[in-house]
Structure I
Amino acid sequence: MSRTVLACLLTALLLIAGALPGLATATDEARPMTGTVLITGSNRGIGFAFARYYTEQGWQVIATCRTPARAADLQALSTEHDNLAIEQLDITNPEQVAALVARLNGRPIDLLINNAAYLGDPAPQEFGQLDYDFFNRSVQVNLIGPLRVTEALLDNVAASKLRKIIFLGSAAGSHGLLGPGQRLYAYRASKAGLHFAVHELSMDLAPKGITVGLLNPGIVDTMGVLDLKPGDPVPDVFKPLMPLIQSGQLKLIRPSESVAGMAQLIDGLTPERAGRFFNVDGQELPW
């Protein structure tokens, strides 16, 4: 065997074994990316599922919520993992947003997930009996709050390696999907406004190398409906949906299932997909 052939074979074996420094192996490509992620509304539901997912994936997680002392599940998770930090944040409070920015002190944030949202009871959202204080709170939480947080943390995201910002939208805010059913004027209008703002933001931040994504988490069981026993009371917001859920026409998914699907979409988010509206299963949704 010639020295040339022998050298080629040796090189191939080293590549297979991953022994050549500076070259990516299949194992390297399969290894999930990590970094620092900040998640709003992390005390329950989808936000908590995001915090748990990224903590277990080895990310440095900054989990925010309005009242950390009452976030029992989040506190328990933090005692088990030293890569999870809990920060107080009401996204509608400008002083608290500024205080969080000051505490971060320029720390890079690879992934910002704007999860915090407000659905509320259906009754104050019915036309003819609209509660405008309720409506204003919906806009403050679902539209203005995420923009406020994003604007305040923009330099932190720009200083990171991944530079991704994710907003959780809702199919309820899609003009293309609007049909018969519960109106929820405040929730739908505030989410539709968020969708428009995210679409515009994705274009504004593209020159900065920041990729903005908009995801629909699906119809997520944030109130334990899937665990209800016969005779247990159904949360008011789910009552109109129960016949569809029980018949199988409407699929209710658990927060962990939703987050696992969205995390895959976040991993695969590229500038070409920025500003477009994707469902948890990867399907692109109409505006």
Structure II
Amino acid sequence: MFSGAFTALVTPFRNGEVDVEALEGMVEFQIQNGIHGLVPCGTTGETPAMSEAEDRLVIETVVRVANGRVPIIAGSGSNSTDMAIKYTRMAEDAGADGSLQVAPYYNKPTQEGLYRHFAAIAENTSLPLVLYNIPGRTSVTIEAPTMARLAGVSNIVGVKESTLSMNMASDIRRLCGEEFDIISGDDPVTLPLMSLGGVGVISVSSNVAPAAVSDMVNALLDGDFERGRELHYELLPLFRALFVETNPIPVKTAASLLGLCSDEMRLPMVPMEGENLRYLQETLDACGHLLPTPEEV
């Protein structure tokens, strides 16, 4: 159902508020540069530090500006099943085309608890759901057999796979079948994951390099792995620089340096400084051919 390069959008702030004007410009910039879809209100969007009203404002703004040109998969998960249902209904009401559902963090449910959590959300929405498997942040893994059970739920359509394990990706494809979308959740492993049957990426780097990331994914979807590898290696320094500190600190800093939005963040995220900031700027300079010109921003 969902394939291609999707941007995990940063949320621009100004003076403590969501900067709607900057967000509108970022959405248009993404679409004009060939991105296949947008994912607001994920971790990259600092949604753990945002209110429900702010989440709704961001989703509604992205939906309004996109105006049906690309699908919008809104982050609406929670470690509370009741809250995840509430937020997913809100995202549906705001006009999202799908929902990204992170595995419950901190409370570390069993595999049966994971199954019941996601199944309950699916029962309470008509939106297609993409699971989000990121044990590095949640301390729990949605195991492939559990995912196979969930793939039998009609509106659970895929997974954002962020375990960094190609064994996991292989097991998901083997157990869940070709109709279940496997989407990379980490830019550097998009190439190998798509060689195993993945259908795209939910990308951090495409916040600042949407055309290049989209070109790479288009090549891989077309079976042109030679071109896909070429672009992967061109983008690799950028992929690494954008994770020199905890996401979304580097990518929001990069977006600010390119003039897309301010670098204002919400605690506990803090601005970059020192050697890491110099490294990021040097990488952006070196990857200039992959980034937008000032006229394109």
Original post:
With FRET efficiency 1/(1 + (r/R0)^6) of positions 117 and 205 (r between Cβ atoms, R0 = 25 Å, to 0.05) derived from the coordinates and found to be 0.25, which of I, II does the value describe?
Top reply: II
**OP:** Match the computed value -0.39, -1.33 of log10 I(q)/I(0) by the Debye sum over Cα atoms at q = 0.09, 0.16 Å⁻¹ to one of the structures I, II, and report its label.
**Re:** II
Original post:
Computing helix-only ellipticity at 222 nm (-39500 (n - 2.57) for each DSSP H run of 4 or more, over all residues; to 500) gives -11500 for which of I, II?
Top reply: I
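Every read-out reported here was derived from the displayed coordinates using simple, explicitly stated rules and does not represent laboratory data. Fair warning: this is a prediction, and the values are worked out from it, not measured in the lab. Cβ atoms are built from the backbone, for glycine too; each structure is taken alone.
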